[in-house]
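Each reported figure results from applying straightforward, stated rules to the coordinates on display, with no laboratory input. Being a predicted model, the structure only gives us computed values, none of them experimental. Cβ atoms are built from the backbone, for glycine too; each structure is taken alone.
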Structure 1
Amino acid sequence: MSTKTEHVKKVNAVVCAYFAHTGYLTREEAKDLCGLDESHFEEAYAKAGNIFSKIGAEPDKGVSKLFDHLAKEVDDYMKHISGYGIA
């Protein structure tokens, strides 16, 4: 996997894995969608678990909190994509 696509796939994997934590997708469906190997997907799954546990503590905060927590979890990947943390 090239470095250019690797970090984008990792960001996508965190989003897919989040939906596995919610039960909307199975873990295998999420893994298939993002196209990462098991070790990289496991890293993303752990990050998604961090997000899910924080959202679970704040269920009334909705999608804005999801994106706040997602941004924190994928910040390192985004810095590799753009150097600034944004694409």
Structure 2
Amino acid sequence: MSYYYKHEYGFSTHSIQRIRQRLRLKDEEEFKLKDKILKMIAKSIYSFETSKHIYIKTLKSEVYFVVDKIQKTIITATPISPTKQLWLIENE
């Protein structure tokens, strides 16, 4: 990885707070946290898309990273039940 490496996804301030809260990584430094999250996304084996967002499931729990398709920014991390997932696919 070169000095000028650009990640595939950016992070909103809100997403950093939610990731720390939902994955219990409160004491993690921000640059290390971002690196961990990008590795988790790379290892993820399940995701789904709607017209506006990509939902990428973490391997650790039922938490999904929600990515804005246009801005390519992780906007939050949230638990999504199968029922909610179906609703999102049908209605968003």
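Results, tabulated for the structure shown:
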| item | result |
| --- | --- |
| Source structure (of 1, 2) for relative contact order in percent (Cα under 8 Å, 6 or more apart), computed value 28 | 2 |
| Of the structures 1, 2, the one that -11500 was derived from, the read-out being helix-only ellipticity at 222 nm (-39500 (n - 2.57) for each DSSP H run of 4 or more, over all residues; to 500) | 2 |
| Parent structure of the calculated result 16.4, given that mean count of other Cβ atoms within 10 Å over residues 12-19 is the read-out and 1, 2 the choices | 2 |
